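Pasting the structures here.
Only the coordinates and a few stated rules stand behind these numbers; no lab work does. None of these values were measured; they are calculated from a predicted model. Cβ atoms are built from the backbone, for glycine too; each structure is taken alone.
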Structure I
Amino acid sequence: MRMLKRFFLIPIVVLVVSCGGPELPEEVALEYEALPKTLDFNQHVKPILSDKCYLCHGPDAGNIKGGLQLHSAEAAYSELSENPGNLAIVPGKLEKSEMFHRIITTDPNLIMPSPDSHLSLTNKEKAMLVKWIEDGAEYKDHWAFIKPEKHKVPKIKNEDLVANPIDNFVLAQLEPLDLKLSEKADKETLLRRASIDLTGLQPTLEQIEEFVNDESPNAFEKQVDRMLASEKYGEQRTLDWMDLARYADTHGYSVDRYRDTSPWRDWVIKSFNENMPYDQFIL
């Protein structure tokens, strides 16, 4: 209880308050300045919370420290059950967010993640969490369940480098950094890269010759369509999924007895080749 009381009585004097709010430690401030103008919860914030915070403050109701859970907005914004009146995150208000003070302090008895967890936040991760809270601490559903939105194609300087609107988005990120696109690959190299990525196989000599001699504007598109229609496409995508699932046709672990789980593997291949929607696939 003594530790919990200290958690919620962190002296604000450890931070120098400027007119714009609490001043960050120099190392964190430098990382803060280098952050993107807009952070995305799924891309920038959730990986930090998942890796460094969910062990003690995640969705596992049987392993919650301090009555704090950070896996959802409802839980993160609400009063802590063990300390009514105190809030870990107050969107847009750093000074009132205990989480902010806990990740910035250098006191080993107060800092989070706690030293005994053997986890720690980098200066960049601290900066991201600070900016996230400052910007409103927005939570988002898993990316696969968010309806895609059509974004406005950004304007760029080097319009002559654009082959399709995707290039605008790439160049919009490169130009502020004074970086340029690599030279376009020759047709043989381009087909080889696409083939290895989509099917896991080198293109045949016949396929290379066909593509090299095809002068039509949609020559590459035709090759991509051919590869996507191949059964090998589903096998290549399934390979990544099998690795993630730690799949084994028979003995997955030394304690397992023989089991033939290949029908599931074949079903995954079929699912990819038929472009099954993700919400159906995970069932």
Structure II
Amino acid sequence: MTKHIARVLAAVLLSIWAYGAHAGDVIRSFNADILVREDGVLDVTETIKVNADGTDIQHGIYRDFPQYVTTPDGTRYKVSFEILSVTRNGEDEPWEATDTDLGTKIRIGDQFQLVSTGNHTYQIRYLTDRQIIFGDASDRLRWNVTGDEWSFPILSASAHVILSSGAQPFEPIAFTGSRGRKLADAVATVSGRGATFETTHALDPFEGLTIMVQFPKGAVAPPTTAQLSDWWWRDNLGWVVLIYGFAAVFAYMMFTWLWFGRDPKAGTIVPRWDLPMGISPALMSYIFDGMNRPGFTGDL
């Protein structure tokens, strides 16, 4: 009996400690349903359940989505990000997307209206491409489920990946931690046509859940020539505009200089002098050489 009471008391104290440790704004659960379409586009639905007390969550929440990927060989490319819907507690919620150095920041909520304290459920649905890594024997998806920009803890995080082609994924891996760290506080399983990933411990601020899963060749079609062309323009549009803009300005300046700004060709130069008004040739001769030659004087 004494041991039973001790266990109950320990459980109560642990619950009180856990509540105190996560007092304030907190993400109670973060779940991502990821549909891998056959054309390689991901259809992602994120369900984020929060407890707001007005500390950080005042008008709503922010969601940072990175769009620039750097490969091991140093190649940098940009993925797409298209928001389909944003809701809070099942109702459409105002949102605004702004560009950042890393991608897109979504501000969810009305800047003129405070969010009531308590539990709220946000849901974001979006599309993104170029997330599949194509290999020789199999293809794979590596995905940062939660992101690592949250300034408050995430008590639990999970993800479910399913292939629209009907293929079965394999070799799922999950890890947690801040950017650059890999902690094994997550489990991954395969069930039917899907793979499920779940954290086993709460995530501290600026920590996230990252998953990786393999699937057989043919489950996702490789990019077409048109897609590769579109991706090339997406990655290099800034350089194209810069180079062609510089070339256009240089061509305009050269044309303007050649047509209007060049000095006329030099020809025979003939010096000419004209006497000032009211000066006769005799007076000019006197002014110019009068001190060195005899002159005439007269008195009246």
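Among candidates I, II, the computation of distance in nm of label points 7 Å out along Cα→Cβ at positions 72 and 120 that gave 4.3 used structure II. With mean count of other Cβ atoms within 10 Å over residues 32-39 as the yardstick, tell me which of I, II scores highest. The structure with the largest value is II.
Comparing relative contact order in percent (Cα under 8 Å, 6 or more apart) across structures I, II, the highest value is found for II. Looking at FRET efficiency 1/(1 + (r/R0)^6) of positions 224 and 272 (r between Cβ atoms, R0 = 35 Å, to 0.05) over structures I, II, structure I comes out largest.
To test your reading of the models, identify which of I, II gives 13.7 for Kirkwood radius over Cα pairs in Å, for residues 40-79 alone when calculated. Clearly, the read-out refers to II. When mean count of other Cβ atoms within 10 Å over residues 128-135 is computed for each of I, II, the one that comes out at 21.2 is I. Here helix-only ellipticity at 222 nm (-39500 (n - 2.57) for each DSSP H run of 4 or more, over all residues; to 500) has been calculated and equals -7000, so which of I, II was it run on? Clearly, the read-out refers to II. Source structure of the calculated read-out (Kirkwood radius over Cα pairs in Å, 25.2) within I, II: II.
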